[in-house]
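Heads up, there are several structures right after this.
A short reminder: the numbers here are calculations on the coordinates, not readings from a lab. Remember, it's a predicted structure, so these values are computed and weren't measured experimentally. Cβ atoms are built from the backbone, for glycine too; each structure is taken alone.
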Structure 1
């Protein structure tokens, strides 16, 4: 039997759930602390007990959503796959999880461009860059991907990933975005070794008899 969380923690989670619903339905800027408290059936003091202000609620929600997406991505990576295949699998799982967020997608779409929430998003982004940098550096050492600077490559790839996510959230154009990112990631594979071309056999009429 699952253990129930403490009553205070239940209040905190209810505040977050209600805030997410209100942000998604009406937009982040339009929602106040008072309205969150009323919708969650708690006092304004209870909201301020758990959160300094609305921006802290937004940052916490953004972080939780990012953690959920990251967990789905990592779980999708094959244990024995090569680095490029793993990255492609993680990207597909990420976009799939994005589609499963329901109303949270609308908040996440806005949260990425709200300066007040950038601090939490930037911290999560830097953690992701560090993890990807390590994966890419190891892949370069194994010869699995082209020999590029792992730090620069990690930042370019994660920047593209973030922009792809925002593009899908804004436009819903998932398939076109997937094709672009797949092409970008696939280009990291080392070029296949070109084998020397076989010489075509000479035609019979070209085979001149040598003088005796």
Structure 2
């Protein structure tokens, strides 16, 4: 009789999945930041050139504004993981080591709470269930809920504004994931990761 052993692959720990998700998200954000910076630079140069020649392109200004908005939110999310956010240490630096650790955990926890709260607000605002119940008919949805998000369009690009506003829920989810990754490191479950592709992550004084 041959003994047969059934081997099952170990389940991935939730904290490990969060760390992997944060790492992949940070890599995507790095590419997005690079692309948005190139796009913004190109838009500004084209705007200067066309205005100088007397043939300005009317939608360039609005494109540059929305590029800055997306760049700001994507950059803010990456800064959360890189721990480059602002910190006031006038009080915490006077606390004992244990007090400083507790204060750091509390600050990181507040970042996670803010991200979850923002995601919940975006869910209520965009109401994907409601727009789906209305058969994705923006006018019918607006008439029932008085939420005109899906009927509005930008002034010069004539794009649906909800597409551009998607950066808000994206930012909320990404900041929550990065905040959880930072919290896992602060608790001591895993050592602090050396983040690749960002030179500023090794600068002294980073939280």
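Here relative contact order in percent (Cα under 8 Å, 6 or more apart) was calculated and came to 29; which of the structures 1, 2 was it taken from? Label of the originating structure: 2.
Which of 1, 2 yields 0.70 for FRET efficiency 1/(1 + (r/R0)^6) of positions 21 and 181 (r between Cβ atoms, R0 = 35 Å, to 0.05), as computed? That value comes from structure 1. Between structures 1, 2, the calculation of distance in nm of label points 7 Å out along Cα→Cβ at positions 149 and 173 yields its largest number for 1. When Cα Rg over 2.2 N^0.38 Å is computed for each of 1, 2, which one produces 1.35? Derived from 2, not from the others.
Here distance in nm of label points 7 Å out along Cα→Cβ at positions 69 and 109 is compared for structures 1, 2. The highest value is that of 2.
0.95 is what came out when FRET efficiency 1/(1 + (r/R0)^6) of positions 101 and 189 (r between Cβ atoms, R0 = 25 Å, to 0.05) was calculated for one structure; which of 1, 2 is it? The read-out was computed on structure 2. Computing semi-axes √(5λ) of the Cα gyration tensor in Å, for residues 29-84 alone across structures 1, 2 gives 28, 9, 7 for structure 2.
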